[in-house]
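Heads up, there are several structures right after this.
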Structure 1
Amino acid sequence: MTMPKQDTDPTRALQGLADDRSSVRLRAALAVGSAPDPRFVDKLIERCAVEPDFSVRETLTWALTRHPAPETVPGLLRELRSEEAQARSQALHTLSKIGDRQAWPALTRALLADADDEVARSAWRAAVVLVPEGEESALAGALATQLGRGGRETQLSLSRALIALGEAVTPALSSAMTDPDPAVRAHATATERLSRDPDAGFEFAIEEAKRVVALGGNGEAG
């Protein structure tokens, strides 16, 4: 059977972005990304904020990265002030893929501590990508304020972000490992252990860290 040719008309593709079928929206995003046009940037950004399908969102992000950063970054930065969590999260995700460090000042402590876990995770990933040279220690300190937050997925995301900062994270982790909150101490300890032994796995590191914290920090029964 002969497969139909993909419609590469970007104007028609834009209409497809609002189709009820995710397969049509996916093809539409591919078409727009295959023929970059600054007139379509705002529509792509708007769609990111409401698109329910993960694969389509990823393709929308890809389509945006196909455009020059000066055409996309201003609109994405505006999305960071949106009241919609998905708009903030997807904008942060896209900014991390674009990698334009002019976006760095917009990654505020408020975003790094966003009440929505998905937004916070996206902010952590973007911050690690965009942090200017010399700002790593300050970023590590800001990220360390989120230790102990959320469930496994959120904690693992934060640990990965902290580890990605390299040696700059050492003082922040050392301080957090003496925090009064046992959840913070355990998460900091697990992150430090994971940085030394990435093959150990986060699940093992966090359980071992909890045991150490419960035993008073020395890992041995009294």
Structure 2
Amino acid sequence: NLNPSRDVRLNGLLLKSDTTKGLILYFHGNSGNLERWGHMANDIRQKHGYDVLVIDYRTYGKSRGERNEVALYEDATFVYDYAYHQLEYENIIVHGRSLGTAIGTYLAANRAVSHLILETPMTRLREVIPVLDFLLVYKPWLEYEFNSLARINEISCPITILHGTEDAVVPFELGRQLYAEIEQSNKKFITIDNGKHNNLDTFEIYQQTMEQILN
């Protein structure tokens, strides 16, 4: 448990590898908590030899505190600083998924990151909501911007985007739009044909890409 302030508690998992190559900060999606995302983080740890730190956002799982967009960014920065200064990780990779891509993008724009991995990324939240229509998966977040387009060119580390062509939550076109916005040359876009929002890790090209980045 981490306590950025008296009224905030962040619950997280630090999964250690036998021979660590560094740390992956994993920022998960909108649904579920560490009961779900801890398994995915552990899969990354086992396959690639990195330690993985994943946290629940405020109000998720056992994490507590008043949630707003600025607070989420502050929490991500706090966790990075804790990993860098207290745990003494120097090679830190940020992996954001769906909602977590906005948080990961903010962090990579404000801290030294070795690589930014964006899986099913949003451009900004307002572009996602009309697509969802009555589903309103992101309804609790409607007051937020989560504008990755505004920050993507503040990032100097390599950026890899993975997106499925059949994503019904965050459309494939938004990932392409975010990629097109990146001005630096050290970028890569991985198209996963027939990939949906929650199954990209079942495709060989996804695993090959992760292998290339992490090994």
Quiz item: The value 71, 42, 28 for Cα extents along the principal axes in Å was derived from one model only; which of 1, 2 is it?
Solution: 1
Exercise. Compute relative contact order in percent (Cα under 8 Å, 6 or more apart) for each of 1, 2 and report the one that scores greatest.
Key: 2
Quiz item: Out of 1, 2, which structure matches 0.90 when FRET efficiency 1/(1 + (r/R0)^6) of positions 27 and 163 (r between Cβ atoms, R0 = 25 Å, to 0.05) is calculated?
Solution: 2
Quiz item: helix-only ellipticity at 222 nm (-39500 (n - 2.57) for each DSSP H run of 4 or more, over all residues; to 500) computed as -10000: which structure among 1, 2?
Solution: 2
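No lab work stands behind these numbers, since they all come straight from the coordinates. Owing to the predicted nature of the structure, the values given are computational and were not obtained by experimental measurement. Cβ atoms are built from the backbone, for glycine too; each structure is taken alone.
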